[in-house]
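These are the structures in question, set out in turn.
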Structure 1
Amino acid sequence: MIILSSLLVMASYFMGGMSGMILALVFSLGMNFFAYWYSDKLALRIARAQEESPDLHFIVEEQSRLENLPKPRVYLN
């Protein structure tokens, strides 16, 4: 993400000068913020994944308890 953001900022500097570079930097920060916080939810929505299997939740919860790990969220597609 850093490399792509840097390329975007450098290309916009050559095309639009300092103001283009600043605009690209703000755009790049917004894209990276969105990708960091919302990419998992977006991927689950695109896959139409749902959390509706009591049997699977029981199995995962039991395995998590046996290994002293927190229970992860489980989705089915």
Structure 2
Amino acid sequence: MRRFTRSEVEELVIALQLPAVIKADNRIVEDSRTGLWMLLARLAYPNRLSDLAMQFGWSDERISCISTRVQSFLHSR
């Protein structure tokens, strides 16, 4: 299975015109590159939220809020 490289994610951030900072409703803030990285990780099968939390050392809430915010931004565009 192929994964995105760091440079490909950077290109996607530019191409998708993501804002520099992603702000979730509960005051969680993350840069757009990390936000997109989290969304891509969540969409990759068979990742579960709890798996990602253990892998990246973030809380379930942080991963969920940031990735949902990026997804909502992309959907609205």
Structure 3
Amino acid sequence: MSVKLRKRKLASGNVSLYLDIYQSGKRAYEFPGLYLTKDKTASKETLKLAENIQAKRQVEIQHSEHGFVPHFKKKANFVWV
């Protein structure tokens, strides 16, 4: 199980960030809609945000593999009709 932050160069010159998630023999991709541009300050902040999202997904997957239910899912209210 792994979550890797990957980069892909676009024709516009920007770089798209995405997560490459490998779990239980299956691969999935998640595109958070974050891009690196020529503006170094903005790109640095965007990269930090992407790394935080990566860490969060890693923890969520580890919890689900070990049977832990996230706190926000425990408080969810569902109405069955």
Using the calculated result -27000 for helix-only ellipticity at 222 nm (-39500 (n - 2.57) for each DSSP H run of 4 or more, over all residues; to 500), pick out the matching structure from 1, 2, 3. 1
One of 1, 2, 3 was used to compute P(r) over Cα pairs in 5 Å bins from 0, in percent, and the answer was 3, 16, 28, 26, 19, 7, 0. Which one was it? 2
Taking distance in nm of label points 7 Å out along Cα→Cβ at positions 24 and 40 as the quantity of interest, name the structure among 1, 2, 3 where it is greatest. 3
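The numbers here are math on the coordinates, done by the rules we state, and not lab data. Model, not experiment: these values are computed from the prediction. Cβ atoms are built from the backbone, for glycine too; each structure is taken alone.
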